[in-house]
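Asker: Once you scroll down, you'll see the structures, which are given as structure tokens.
Every number here is computed from the coordinates shown, using simple stated rules; none is lab data. The model shown is predicted, which means the values in this text are computed figures rather than measured ones. Cβ atoms are built from the backbone, for glycine too; each structure is taken alone.
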Structure P
Amino acid sequence: MTSVYSDRTSPIKNFDMAQECYQKALALGADKSIEVDLLEIYIATGKSAEAARIAQQSVQDCSKKNDTFCEAHALVSLSEANECLVM
């Protein structure tokens, strides 16, 4: 659900609902790695520094787990967040 609400291509953009879904998922025991889904929200709302921090941590976490898909996603997000910081 977080992705549905936070994806910038989604017709249902609702950043508050995405964050609420994220918090509920954590409360239900979801892995913190779903935080990568919130990167879209931070970038879309101008919080690029927060997005870069989360992405950098996600790169490290995914790498430790040998999860290349997760790591690739985090690297792309880190690149995008850093690009927004420079602009």
Structure Q
Amino acid sequence: MTGTAFEAESAPSASGSYSQAVRCGNLVFLSGQTPRDAGGVRHGDWPFEDQVRLTLDNLEAVARAAGLSHDNMLGLLPKKEA
């Protein structure tokens, strides 16, 4: 199966041979992100909450580049009470 790669200019470029996201059939796989800005500057000295926000903003930008929104994302679901 072949895939289509996506790049978001508002998120840091993927390093190495990675793509920010790849669509295969009906699925889109996003690569891991870090607290780097679009210019590639890492903000590891920021407070933890700000690093998480920047990382999630980067993931959202990549998802938008692939034509997706939060409504299309599958994440971890809370455990059901026994």
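Asker: For relative contact order in percent (Cα under 8 Å, 6 or more apart), the calculated result is 29, so let me know which of P, Q that is. Could you put the intermediate results ahead of the total?
Answerer: Numbers: P: 23; Q: 29.
Checking each candidate, the match is Q.
Asker: Figure out for me which of the structures P, Q the number 0.65 belongs to, where FRET efficiency 1/(1 + (r/R0)^6) of positions 51 and 67 (r between Cβ atoms, R0 = 30 Å, to 0.05) was derived from the coordinates. Working shown, then result.
Answerer: On the way: P: 0.95; Q: 0.65.
This value belongs to structure Q.
Asker: Comparing distance in nm of label points 7 Å out along Cα→Cβ at positions 19 and 43 across structures P, Q, which is largest? It would help to have the intermediate numbers written out before the result.
Answerer: Working: P: 1.9; Q: 2.8.
Result for distance in nm of label points 7 Å out along Cα→Cβ at positions 19 and 43 over P, Q: largest is Q.
Asker: Tell me which structure, out of P, Q, gives 19, 18, 10 once semi-axes √(5λ) of the Cα gyration tensor in Å is calculated. Write down the numbers at each step before the final one.
Answerer: Numbers: P: 19, 18, 10; Q: 22, 21, 10.
Checking each candidate, the match is P.
Asker: Moving on to the next point. For which of the structures P, Q does the calculation of helix-only ellipticity at 222 nm (-39500 (n - 2.57) for each DSSP H run of 4 or more, over all residues; to 500) return -21500? Let's see the in-between values first.
Answerer: Values: P: -21500; Q: -7500.
Among P, Q, the structure yielding -21500 for helix-only ellipticity at 222 nm (-39500 (n - 2.57) for each DSSP H run of 4 or more, over all residues; to 500) is P.
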